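What follows draws every value from the coordinates through simple rules; no lab data is involved. Computed from a predicted model, the values in this text were never measured in an experiment. Cβ atoms are built from the backbone, for glycine too; each structure is taken alone.
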Structure P
């Protein structure tokens with residue numbers, strides 16, 4: 001298979017991947033600033049914020065799954081030039097997201113202590129985390145729609161507004177977090193509660209910006225409130241058939257990651273702090289990786305919808321080569337800067353040493369993530385092969401990494417870096433499975449209809 005040589009391919013790749021990567025970078029910046037600010041208050045505070053953020057992490061991934069499922073259909077209908085059907089698909093995704101926004105929000109607001117006790121038995125961390133959850137619980141009502149919308153419209157190569165909204169969110173989050181965490185400009189110093197208030201203000205502003213854009217500025221999708229009130233049974237069936245595996249895929253992955261946080265919470269606050277640092281670095285290192293993966297889903301889905309199989313295969317092969325290069329660069333960078341990054345944090349010496357060792361593991365695993373993300377989030381998903389993705393993700397995560405991590409952490413009580421390694425072994429396993437699938441050629445599935 002030859003690499004794509006036409007300029008349009010690479011222009012499209014950069015045009016879609018770069019704004020998505022910038023959006024991921026800004027999201028990372030929000031998390032990074034929260035971690036750095038709260039890290040100044042000690043291990044217990046940063047551990048509480050990290051564990052209290054797990055329900056939101058699961059919810060975020062669920063909304064990505066709903067939007068990713070919508071993109072399986074929407075990107076292919078976009079390739080056919082059927083904007084009206086794309087609009088109906090995104091409306092379905094938003095309605096489903098509304099339901100989960102209410103469910104998650106009410107759960108977090110009603111039983112914050114119970115949620116914290118799932119992740120840790122430390123009463124101090126539980127108390128801090130519950131205070132945080134009582135405020136951020138309101139974010140779910142706004143963020144569910146915001147994230148589903150911006151993630152869904154990527155299928156139409158609309159990516160600029162996500163960057164704008166994320167920049168606004170980032171700036172407001174940093175400003176209000178600093179004000180309310182440390183008591184600047186005459187405000188009370190609220191610590192972890194201040195972080196929650198700052199984040200809530202920023203997310204409400206993000207929702208307002210996106211609402212104005214969707215209803216009054218955007219001229220490509222032309223979404224209106226009435227679109228949420230009209231249904232299409234045929235499209236709903238297709239959505240559930242092709243999109244449910246994607247949403248379930250993302251949800252099961254998020255639950256597995258949350259279990260990892262729970263295990264480290266049971267080991268102790270030092271392990272939680274080190275895992276939080278390693279997680280932030282991994283998120284930063286995979287920004288470009290997931291930008292390319294999401295662009296791959298759009299580009300591959302569009303070519304499948306247009307019926308261009310040769311272009312689909314050529315694009316997938318070229319994107320694989322690009323991802324290998326990016327993965328190697330990211331892994332090398334993590335290894336080289338690991339000590340410098342850890343020194344930014346005001347955590348205990350023991351937590352810093354654990355974080356350094358865990359970042360060596362992260363450097364290795366990031367290379368495999370560059371390929372697993374490309375196939376599962378990008379190429380195979382865009383081509384409509386969502387059920388294979390679900391099977392691979394669930395089997396490797398729940399039959400390999402989660403059981404090994406639980407045994408290593410709770411039963412054998414192995415060193416924390418080894419426990420961390422076991423939790424990451426699903427990544428190389430996924431790469432092996434996806435490479436065999438890619439080679440078979442059975443992953444290209446046109447999921448559009450002639451009439452809807």
Structure Q
């Protein structure tokens with residue numbers, strides 16, 4: 001395979017929750033001798049981790065320039081740069097890359113294009129050059145199963161009102177908990193059916209992608225989601241490949257960051273804590289939590305009386321005194337750490353003092369946490385996070401913090417959930433189940449086998465044939 005330099009062109013959506021797993025997938029393929037061209041915008045490529053030196057001959061970054069679009073601020077090239085209501089303008093600009101991407105394909109003809117559902121126009125470009133295309137989904141298979149087949153997305157028959165998204169769809173024939181909570185159902189109904197300024201709805205993009213691609217690759221594994229993977233093959237009537245969970249950096253990887261030395265005192269503090277006693281709190285780099293919810297979260301952490309490390313994203317222009325409740329840092333200084341900047345998350349999660357995670361239910365964070373066997377206290381906020389939370393509850397490895405009717409979380413429900421999972425006798429089985437997941441999520445041999453199986457499949461592809 002390596003001698004023939006099979007060439008894969010990777011093109012993720014402009015969100016770091018998508019770009020990072022695409023990059024990890026690229027590194028896995030490059031390590032097996034596959035030539036990979038990773039396509040994104042200049043600023044995003046600068047912000048991604050550098051390509052490891054041992055893969056530099058196989059993995060290259062390739063730039064495309066976003067066209068200017070009214071409503072999209074200058075130099076905003078990823079969802080992290082934008083407010084939620086501005087992302088539609090990024091999609092419109094992204095759709096404007098079709099000619100540039102076609103030029104890339106023409107000039108450096110790949111053997112395969114792997115792409116994200118947002119750029120549903122890629123199968124058409126690939127077909128012009130007789131190149132196979134595959135949709136690589138960074139979400140779990142259960143999320144795709146809930147979204148459903150292309151014909152239902154194009155012509156909804158079972159989901160004609162928001163409430164229909166709060167129940168498990170009829171096309172899932174086995175017991176499942178995966179469905180949206182009521183406060184998110186209206187948002188998903190709108191996104192799936194109503195075009196934004198780009199002229200396309202999320203449902204349209206998914207349907208066109210699923211119909212146009214030659215196969216689907218999904219960031220999952222059969223030992224965790226086998227029934228959902230099999231269902232997807234039935235729904236799509238085309239090959240569906242789990243490619244493993246693609247965990248990012250582990251403690252075995254050398255972490256090189258200028259802020260790492262400043263964490264020495266924090267690790268000394270961790271060393272003094274009892275085993276499995278500390279809760280790790282983090283809500284990713286994308287979500288901008290409202291200050292009111294930050295205050296409820298802080299009070300809940302304080303009420304739980306548990307030791308904690310909280311990685312908190314501070315919105316621009318907001319002082320720490322406004323972000324956290326008055327006196328919170330002083331009152332919790334003896335049992336907690338709040339970090340407003342970069343944190344060595346893999347090393348923190350690997351520390352024996354950490355015993356659980358209070359998360360937003362992002363799939364990448366779930367994978368990273370379960371690689372260390374930590375039970376999940378789940379506070380889903382946006383997008384697919386509620387579906388992920390339901391999947392973990394279905395598997396008995398997560399506890400969904402009860403929310404109010406508007407989707408907000410109270411300090412009392414947060415404190416109760418933390419104590420239940422971390423210290424309560426009732427949560428003992430959940431802690432055991434989560435620890436058992438480490439044998440799946442941290443099993444590198446298992447995930448390497450998925451990569452090998454995927455390479456065996458794509459090696460049979462030839463331009464114009466699948």
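Things to note:
- In terms of relative contact order in percent (Cα under 8 Å, 6 or more apart), the structure with the greatest value among P, Q is P.
- Structures P, Q were shown, and mean count of other Cβ atoms within 10 Å over residues 82-89 at 15.1 was computed from Q.
- Of structures P, Q, the largest value of distance in nm of label points 7 Å out along Cα→Cβ at positions 274 and 306 belongs to P.
- Winner on FRET efficiency 1/(1 + (r/R0)^6) of positions 58 and 418 (r between Cβ atoms, R0 = 25 Å, to 0.05) once structures P, Q are ranked, highest first: P
- Which entry (P, Q) yields the derived value 0.70 for FRET efficiency 1/(1 + (r/R0)^6) of positions 138 and 218 (r between Cβ atoms, R0 = 30 Å, to 0.05): P
- Value 26.6, calculated as mean count of other Cβ atoms within 10 Å over residues 290-297, assigned to which of P, Q: P
- Answer label among P, Q for the case where helix-only ellipticity at 222 nm (-39500 (n - 2.57) for each DSSP H run of 4 or more, over all residues; to 500), calculated from the coordinates, equals -12000: Q
- Given 132 for volume of the Cα convex hull per residue in Å³, calculated: source structure among P, Q: P
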